[in-house]
Each structure stands twice: as structure tokens, then as C-alpha cells.
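Listed after this line are the structures, all set down as C-alpha cells.
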Structure 1
Amino acid sequence: MSEFGILSLIPPLLAIVLAIITRKAVLSLFLGIWSGGILYAGGPNPLADPAGWVGDVVSAGFGFFPTFDWIVAAIADDFHAMILVFTLFLGSGVAMIWNLGGSYAVRDWALERLDTQQKAGLAAWVLGLVMFFDDYANTAIVGSAMKDVSDQLRVSREKLSYIVDSTAAPVATLAISSWVAFQLGLIADAYDDLGLAEHPSAFEVFLSSIPYNMYAILAIAMVAIVVGTRRDYGEMLDAEHRSWSTGKVYREDARPMQDVEAELGEPHGENPRLVNFFAPVIVLVVVTLGTALWTGYEPGAELMDMIIDADYAAALIYGSFAMIVSGFVLGKVYDIFGFREATDTTIDGFGIMLTAVSILVLAWGIGEVVSALETGEYVAGFADAYLVAGILPALVLILAAFIAFSTGTSWGTMAILTPIAIPVAWSLTGDHTMVAAVVGTIFSGSIFGDHTSPISDTSVLSSTFTGADLIDHVRTQLYYAVTVGIVAIVLLLVWGFTGITPFVLLPVGVLVLVGLVYGLSELDARRKGVDPVAVDADFDEVGDPVKPAADADVTSDGE
């Protein structure tokens, strides 16, 4: 249990609340870290000796010394450093595709086939399902591929970010991916600590856990429902009406995480070619997967061992670097630009990622704060005293969601909870099925918390590659994430007390979500005086015609 107790919640919650209220992510994250620096410097009992507490804070540079120590530690972490390099390289890869004319080519190609918002949304959803091996690469590829297409069809950036974010991480927990490889190691360690003579393998436990990963499964289904019905509610309904009626795909005062056209100008070349988009993306995928298996290879290793032992962060670096190299080659082969211009494009690509990198570093800095204050241990220890077998899976989901929401890290949440939850599940029931259920709900809760948190790295990257405002993305996605989360929790409670198979409960959950989408969209639209389907709205609130002509020009700023 953390010696700071409930005070350990202040830094992450302060950062989250400020980010949502002010819409200024960088400032809010820094203030959250600084508040942690003040607490850490002064100690856990400010009221015991106020004068001494203030003196300790002052001697620590008013809390700035630990604040910047944590920020530096976040950058120095090997995994974080690799993700930063990967993010910068991906920025260069995106810049290469843009300057080669690949983005225009795929936009023109897609617009010949995707002539409605519904088709564009479904295409983004399907593409997200295909890119299951890593959520970071998923957001980069799908966001970059669909952004220009969705802009032309007046899909709001908030809507595209939701589709990308709510598909990328969930699908990564349901198939062999970097997420699953990380969790397999935690499961194996937890079983080793139990000291059982016989037990299922970590992979068998993972396979058994999939039906209990209800938030992930239902989140993917929710995207399909929202896109298929074309209905929205909450702030997403406002965003879609704004985008459809005015052509402004993001809010007027928004600060998009990435604006490639504004940063890089018009692309080179007069004849956009599809190969200039698809070749770099294929190189990224092939090299990433290939090097992942290579890093996990040892003499005599089987494929599953290679998947589990792979270094996915390093593989992403190799893949994104190969993507840049492919841009150099394509530029030369098609006489679009030379090596000097390609080098300038690489450096310019770093620039379009600076906002994302800044927020990632500060989000990880919050992670250093909660580690120092032992926030996760406090939350886990608080809940440990109230466990009952029937509510255990639902409670683990809620607990994981709160930790992920507060810390902004799914993997950190998994690392905190898995060694605690598996022994608790075994001691309460002695049942490997309950262990598998808990593993599934740790996945679910981690993603649920990420989807509602503005300090989540997956939220940051989803906003970056779709060109959305981070806080607008979180605020609009929140309504859908909470809806899915509540349904998943209810289904887990039903399973915990009745034992009804999740293969029956999950279809019921999908039907409930369909009903909720229709019901909530009708209620919210009626309250706001608009149509629940933005593209069916012929008039705005004051009776002016707003439905755009088919040949209307649309730009990212609505001008």
C-alpha cells in the first residue's frame, strides 16, 4: 500500500481533469507531474508538520527537481526511447508518402469506390481489424490511409479517431500481437509464483480468456454499429453535424495533433501513383513482422516462442526506418525528388510529430509519478479487501480501467494487476476458468481506461495520425467507451453469478448496444433539435439549408 494513500491519486487525476476542462494537454500533463513533484518532495503527511513540509518542498526547488527527474527518466527508459524513435521515423514515413503523392493517389482511388461516409468508416474499421499485430502501427497505417478520404466525405476528424482508436488496441488483445506477447510473460510469471505442480500453459490461458475480454470484443462491435447505422450521440453528434454542414472536419479552435499539408505544403510530382502509398506501407508491415520474429529467434525455437520472445519495439524501429528508405528509392525511381530533397523530407517528417512526442513524454512522466507515489498499488490494495468470487471479473475490469485511466498506460496496468489478480482468482476459486476470466478482464479494463484517458499513449497516437485534436478525440469517444464499458460490466456480473457462457452473453451484448445506439441517438438528437444521422439533416437549428452539394469543395479547415 502506498504511503501517500489517497494523495497518490492527485497528480494523474489533476492532469486528466485539467486536460478535459482546458483542452490544453501539454500544460495539464506538466501541472500533473509538478503536483506529484511537490507531494514527493514534501512527503505524505503535509499536516503533521506544515512548516517542515513546506521547507522540504522549497529545498527540492518547489518540486521542480523531481518533476524534471521524472521527465528525463521517461525519455531514458529503453522502451519509451524506442517508441519515440519509432514515432519520429513514422512521421518521416508519412512525410515521404505525402511528398511522393501517395496520399493523393490513395484518396482519389478510394473516392472512386468509397462514395459515402458509411463506406469510408467501414473501410477504416476493416483495415483496423487486418492490422492486428500492433496498435501503434495500426493507428499509423489506418489513420494515414483514411484521413484524406474521410475529409473529402466530410467525416469529422473526431469520428475517424474514434474508429481508429476503438479498433486498434482492442483487436491487438484478441490475436497474436505485441500486447499478447507481453501479457503471456506476465501470466507465466504469475503461475510460477503460485507453485502449482500442473497448470495450463500461458498461451492456453490466453486462448481461454478471449471470450471474457468483453470490452475489447464489444468495442469493435460498437464501431461497426455506429458506422453501420450512421447514428451518433453525445459530443460526436455535434462534431458530425458540424463537419457535414460546414465542411469543418475539426472544431474551429481545435489544435490538430498533425497537419501534414500545412507542415509540408503541396506534394511533389504531377502523377500520383498508388505504389507510392502502398509500397512504403507494405515495407513497414513486412519488415516489422519479419524483424520481430528475427529478434525472438534462438536455435531450436518454435514459431510461438519467437512470437512471445520478440522485441516488438525494436521491430517497429526497423520497420519504420525501412519505410523511409523505400521513400528514397521510390523518389529516385520515379524521378520525383533526389536524395537531398528526400533527406529534407525525412527531417520535416520529424517536425510533424513534435506535438505527439511532447505529449507522449509528459504522459510517460505521469507514469513515473504514479510509480514513485505507488498509485497503482494503493488502488489495487484498496480493492483487495472487498473481493467476492462472483463479482471478481467485473471488479478487476473496473479496477484496471481506473488504473489505466489514471496512469495512461495499458501495459503498466497489466503489469500491476496480473501478478495480483491471478493469485487472488486462484485462491478464491481454485478454478483455471476464473483465472482466464480475470486475464480477459485485465485486457478489457486496460483498454477501457485508455479509451477514456487523455494521457493515454494510444489516444495520443490515434489523434496524431488522424489529425484530430487530442482532447476533442477523448471527449467524443468517452460516450461510446462508457456505454460499452457498462454493458461489459453487466455481462460479467451475469456470468459471475449465473455461469451463463460468454458465447451466449456476447451476442446479447451486441444486441443491447444496437438498442442503446438507436435509443441514445434519438434522445440526444431530440434534445439538441437535430437529426440523429448527420448526413440526413437538410436544415440546421434555425432552418437554413446545410446539406452540401455533391460537388462542394471541402478542406480540413472548412474554407
Structure 2
Amino acid sequence: MGIFIKLKWFFKENLRMYAIGLLLLFLTDLSHVVPPYIIGLFTNEVVDRKLTWIYLLVFLSILALIYLLSYLFRYGWNTHIIKGAALLERTLRKRLYDHYMEMDAPFYQKYRTGDLMSHASNDLSAIQRVASGGILMAFDSSVSILLVVASMIIFVDWRLTLIAIVPLPFLAVGVSWIMPRLRRAFTQYQEGFSKMSDHAQESFLGMKVIKTLGQSKEDIQAFNEQTDRQIRINARVARVDSMFDPLATIIMTFSYVLMIILGSEFVLHKTITIGQLVSFTAYLSQLVWPMFALGQLFNVLERGNASYDRVMDLMNEKSLIHDDPRGVSVVKAGELNIRIKSFNYPDDPKAVLKNIDIKVPKGKTLGLVGPVGSGKTTILRLLLREFDSYDGEIDFSGHDIRDYRLSSYLKKIGYVSQNNFLFSTNIAKNIAFSDPDLPQNEVEKVAKLAALHDDIMQMPKQYNTEVGENGISLSGGQQQRVAIARALIVSPAILILDDALSAVDARTEKDILNALQHQSRDQTTIISASRISSIINADEILVFQHGKIIERGTHHHLLAQNGYYAKTFHQQEMASHYEAKLTGDD
């Protein structure tokens, strides 16, 4: 019953709804103990040959009225308790989704997408059943047992009742043995379900890679092995869960046997009447469902308990990003200063940035270049406030970026990465994602800046063209340009392009960069690129290596230094000329 204690906060908030529902459920159970008594009286009238048409009509009328009231009561508790369960699921779903939205990058590195989806679907459904079927069976079975036993004592005989319920304590012993095993089995089941979701989600997203590399059979085999493990776990759950019903059946059979033997003896000695024995038999049959309901109850409660603990473990994860709701809410274009003595990722003691000092005046463009793992992307992640735990400060427009309200700050940043996510809708809605009510001419304006408008106009449905899941119907370059247009439409104070032009050709790249250069005088632009042609016209270029800035200056200044930048530039120029000769474009 620990899950009910854990959900006490919800039941307390919705006390009136559940109080009415449980009251109506109590009246339903109360109405169920009256018919056996009436049937007993009716049996005595038949045995004594005193039955008349008037008695028959009275019996039938009373039974009809009781069953009508029972129907009304049943309808009432159903609407209240099921409504409460839906409210609990909605409340937890909203809290969990809000929690997902608030969490930082380390959280999403720790938990995989399939696992998070499993928590938001399978686990929440299990918790929801606690607030519907769980509370129903807990209250209904216990009240039914008490009312039936009380009716057996009052309307039949207390000695016969006592003898009939003697086997029931053995049920409690069996339950105490089954419950902890059931909980462990359900926890393993939920964890296995999460792993299956992870595997399926990764396979769907990586289907092209799997097929291209000829790994379909291996992936299917791995999934089948995981499925087989889940089936074995599920079988273990079923074995433990199935122990209750036979146990309850054996105990109820003993009760019936004792009732028949002793009840017949009581009738022969005229301790009770035949009608009372009939009533007792009916009452004893009413104990069958509560006994089996207890088995279902333990199933629901243990599933809910395991799921609630899993969800709460997730909810107890704290973001390392502190968002002050009273922070600066207005973000204006201005100068950007980055001064970082050192920074290391939370799970790695090694510093990935050291002694960084960057100044970008308002409206200027900064270029970042360097080998993979040199620290370029880390700088951008700090600007996006994926991490706040660095030794130093990042100042924008006169305020430390950690002093801004996170929602206000991020709205003024346009970010485009090399691999962008597109939503399964049309091109226009993808571009206008941040403001769906924007007029069409604004959408087309940024599409032209991203050198995408002409491509769109050649498509059959133009801006209404569906991009497919994650933009599968578009080329890599078109996907990047849709993402650039989406970033520009918010009129960002800082525009960040993280290798965002890697999939476009040289001419398109030049068109986009020229358009961005004349787009806004106040907009600060930061371009991280592996292709030096993307940053040639930057006001300042920084060369990173091993987390440090090893070179800085304009394109011509860096060429004169004849260092890493100059060597990389000449290598790329040679490769470009060689490629042009091979394709006949030279």
C-alpha cells in the first residue's frame, strides 16, 4: 500500500472528488449485501409454502429497486474515480514534460530517448491505474469483505461465519510472500521495456545506416535477443502474479467445504433455516470476487509502485543550469565578451577550455576554426547555456549571460548546427516554428537570406511541401538552409552557425554569407567551420587547439603568420582545385 502513501499529495488535492466517488462505491457495496438476505427470506417462504403473489411482487419490486440504485451508484463512482485517475495522469505527464524541458545537456547524455519515452508512456499509465483500478479494488474489496462478513454474522450465524473465514489468514501469509517478488519482477520488466524502446528508436533513426552497411540481420538478431529477454522477464512476472489466483481458489474451496458440512449440520439441528443457508451461500460467493480482486490489486499496486519510483528518480534529477525567474528579461544587441580561465565537462576532470579571452563588438562576425575536439563547439555550448559551471564569465550587452532569464536569453539566439532537426510538417511551418502566426512574406524573406527560396519555388507544393520525418524529403543542404531560415526569423541578437554550411556548395555558401553580412548591423554572428571559406570575411578569426586559442586575427593576417590556419587554408584550396578539375568545373 506504499504507493497510496506516495500519492497522498494527489488524493489530498482532490479529496472531494474521491470522497464522493468512494461514498458512492460504499453505497454500491451496501446494496449488494441486501439481495442475499431477501433471497433467503424468499426461500423460507417457498419452503414453508407461504409464498403468495403479493409476497412475490414485493420481493421482485425490492430487488428491482435495489439493482436500480446499485446501477446509479455504480455510474456515480465510475465517473468520479476514473476522472480522478485521468487527472493524475495529466498532472504527472505535465510535470514530467516540464521537467524534460528544464533539464540540461548532461541529463540528456545520461538518459536515452527511448528510456525517457518509456517513463512518459508506460510508467505513467501504470501509475494512472493505481488511481483508478487500484483505489477501486483496494476500497471495494476491503469494504465488500467487511460488509459481507458482517451480514453473515447478523443475518445467518456468527459461528458459521467464523468457521468459514478461518482459512483467510493463510491468504495474508501467501500475499506477504508474493508481494516483494512481484515488485522486483515488475521493476525488471519496466527496465527491460525501456531498453527495448531505446533499441527500436535508435534502429528507426539509423535505418539508412543499418541498411547501407548491411547490418539489417545483425540488428534484427540483437532486437530479437532483447525481445526474448523481455519475454523471459514477462514470464517471470506472470509466474509470480499467477500464484495468487490458485492460492485464493484453494482457500475459498476450503471455506465452501466447511460451510457445506457445518451449514448442513446447523440446518438439521434447526440452528439456522434453509433460507439462511441459501443466504450464507450467496454471501460466501460474494467473497470470491474481493479475494481475486486482491490479487489484481497487488498486480496494479506493484506495477504502479515500481513505475512511480522510476519516474520520481527521473524527477529528482536536478539541472545544473540555474534560471533566476527575477533575472534580466530584456536582451538587447551589444558587445560579447568571453573570459574563461578553465572549463571541464561534469563527468570529465580534464579541462577542455583554458585561458579564453574573446571580444566581439556589436554587429561584428567572429570565425572559429580548429581540429576536431579543439574546443570550438564547447564555446558555443557555453554561449547556449548548456553548462554554467565554468571558471570565468560570459558577458553580453553589459550582463553576465547567467543573469538573464533563460527563456528570454535563448529567444534572442539563433542557433544552427551541422545536423539539424526538422519537424514532420511543411517547409513554411518549419521556418516559422518560433512564431506560427508570422505572415508568408516574412517566411519568404528569411528563406531568401538562406538562399532557399528558389529551391522551394521549384517544388510542386512550394512552401507547403512536407519535409517528412526529420526532413527526409530534403537534401542535406536544403535541411541546413531551412534551419538557417528558422534561426533568422527570430531576429537574433546573436547568430551561431556551428558548421552549418558544410552541406551546401561553394556558390550557395557565398550567397548565404553575403546575405547575412548585410542582414543586420546590430546582429553579432559567430561562425564555427571546418571549411575556411565560411569564415574568410569574418572580422576576427580564432584558431583553437587543445582548448586554447593559438592564433587570432583577420584572414590575411593569419595567412601571413604561416601557421595552422595558413596551412589548412592552402590544403583546402588545393583540394578544391583538384576536385574542380575532376568534375570539369575548373
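Supply the structure label, taken from 1, 2, corresponding to relative contact order in percent (Cα under 8 Å, 6 or more apart) with the calculated value 14. Please report the intermediate quantities before stating the final value.
Working: 1: 25; 2: 14.
Value 14 for relative contact order in percent (Cα under 8 Å, 6 or more apart) corresponds to 2 out of 1, 2.
When helix-only ellipticity at 222 nm (-39500 (n - 2.57) for each DSSP H run of 4 or more, over all residues; to 500) is calculated, the result is -24000; to which of the structures 1, 2 does this value belong?
The value was obtained from structure 1.
Suppose you compute FRET efficiency 1/(1 + (r/R0)^6) of positions 74 and 146 (r between Cβ atoms, R0 = 35 Å, to 0.05) for every structure in 1, 2: which one lands on 0.70? Provide the component values of the computation, followed by the final result.
Numbers: 1: 0.70; 2: 1.00.
The read-out comes from structure 1.
The value 1.18 for Rg/Rh (Cα atoms, Kirkwood Rh) was derived from one model only; which of 1, 2 is it? List each step's numbers first, then the result.
Details: 1: 0.98; 2: 1.18.
Only structure 2 yields this read-out.
Distance in nm of label points 7 Å out along Cα→Cβ at positions 58 and 226 computed as 5.1: which structure among 1, 2? The correct label is 1. Can you say which of 1, 2 returns 23.6 when mean count of other Cβ atoms within 10 Å over residues 34-41 is computed? Computed on structure 1.
Supply the structure label, taken from 1, 2, corresponding to distance in nm of label points 7 Å out along Cα→Cβ at positions 242 and 394 with the calculated value 5.7. Could the numbers behind the result be given before it?
On the way: 1: 3.6; 2: 5.7.
Computed on structure 2.
A short reminder: the numbers here are calculations on the coordinates, not readings from a lab. Everything numeric in this text was worked out from a predicted model, so none of it was measured. Cβ atoms are built from the backbone, for glycine too; each structure is taken alone.
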